[in-house]
Structure P
Amino acid sequence: MARTPSRMIPLGSKAPSFTLPDVLSNEVVSLDDLRSDRALVVMFICNHCPFVKHVQDELARLAQEYGAKGIQFVAISSNDVAQYPDDSPEKMRELGQALHFTFPYLYDETQEVAKAYDAACTPDFFVYDKELRCVYRGQLDDSRPGGEVPVTGSDLRAALDAVLAGRPVNPDQKPSLGCNIKWKD
């Protein structure tokens, strides 16, 4: 299992715009469609990665819990589906339905959105405030596949709780760790 850390873009970076197809609704979703007066969580995930599989139930829980508090969530898969067919839009739809995702699961076929966000791994998490400025980028929590630490979402939860309370997010943030994004040749 290759372990690739997230790149940790500068805090305050503006969210790059995008327009991508949602495999769950069969609609096109843009960054503007996801704006919130609270925050937006952008997650780069995929179907086949053991790091994502390890946390996918918690991602669904987080979106339900914090979505009810006005925070928007979106997941984006940017992997090369020719090399990784488990990450195809059809398989993405199956997974999103099976896990009852309450957020769009977008397919980034050109990989341009992953490049614009400087996403490096799956999972890779970014939290943007209501002005779409990055206030958090990093790990979900300290858990890893095969490890002893339980999946709690503690790091992402702490960032979201700070946003909801109107407090600054702690800038001491740990990179996410996962499989590298599977770039096209």
Structure Q
Amino acid sequence: MRVADLGPITWPPTPIRTERLVLRAPEARDRAAFIELLASPEVGTYLGGPRPRDELEREMPEVPGHRPGHFVVDLNGAMIGQVTLRRAAGQRGTGEAELGYLFLPEAWGFGYAAEACAAALGWLADELPGEAVVLFTQTANARSMRLAAKLGFTEVERFEAWDAEQWFGMRSPVAPSG
């Protein structure tokens, strides 16, 4: 199967286990957490605002986010966030894999996003060796800017969009050892 046009890789993969987390395909039991995530004013701060809860309740499928490249981040059996990998698209879409992530506010500040994103990037590097990865975030989102740096993304450019300064970074592929 082609993962959001990332290439011919198996989806869903075997769950990815880290020291504290499991990255897995979405399941029906995650629906309430997806609604909470997308309706959260804190999460929506740099994404154009939260989505109306009643709209999410009506429109959210039974298994939300069930598509290739979309991982649920699970802590002790409960969804605390999501990590996505897909081809970068839009005006600055360069064709590289794009990393995205959202976490529930109660999961902020514990290093879960760094741990989950590093695991997803490791999985992608194993599946598609040599693949560069890009990331977009608002410069005002200090947490996301720190995470991008911690994950090894370097600035390519800044630009204005959606009434805010945006940051576009790239993480070069790790050269295979040999």
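Here are some notes:
- Structure (P, Q) behind the derived value 0.95 of FRET efficiency 1/(1 + (r/R0)^6) of positions 82 and 170 (r between Cβ atoms, R0 = 35 Å, to 0.05): Q
- Test item: relative contact order in percent (Cα under 8 Å, 6 or more apart) calculated as 33, pick one of P, Q: P
- A value of 1.6 for distance in nm of label points 7 Å out along Cα→Cβ at positions 106 and 122, calculated from one of P, Q, originates in structure P.
- Given 16.9 for mean count of other Cβ atoms within 10 Å over residues 66-73, calculated: source structure among P, Q: P
- Of structures P, Q, the largest value of volume of the Cα convex hull per residue in Å³ belongs to Q.
- Structure (P, Q) behind the derived value 19.1 of mean count of other Cβ atoms within 10 Å over residues 50-57: P
No value in this document is a laboratory result; all are computed from the given coordinates. All values derive from a computational prediction rather than experimental measurement. Cβ atoms are built from the backbone, for glycine too; each structure is taken alone.
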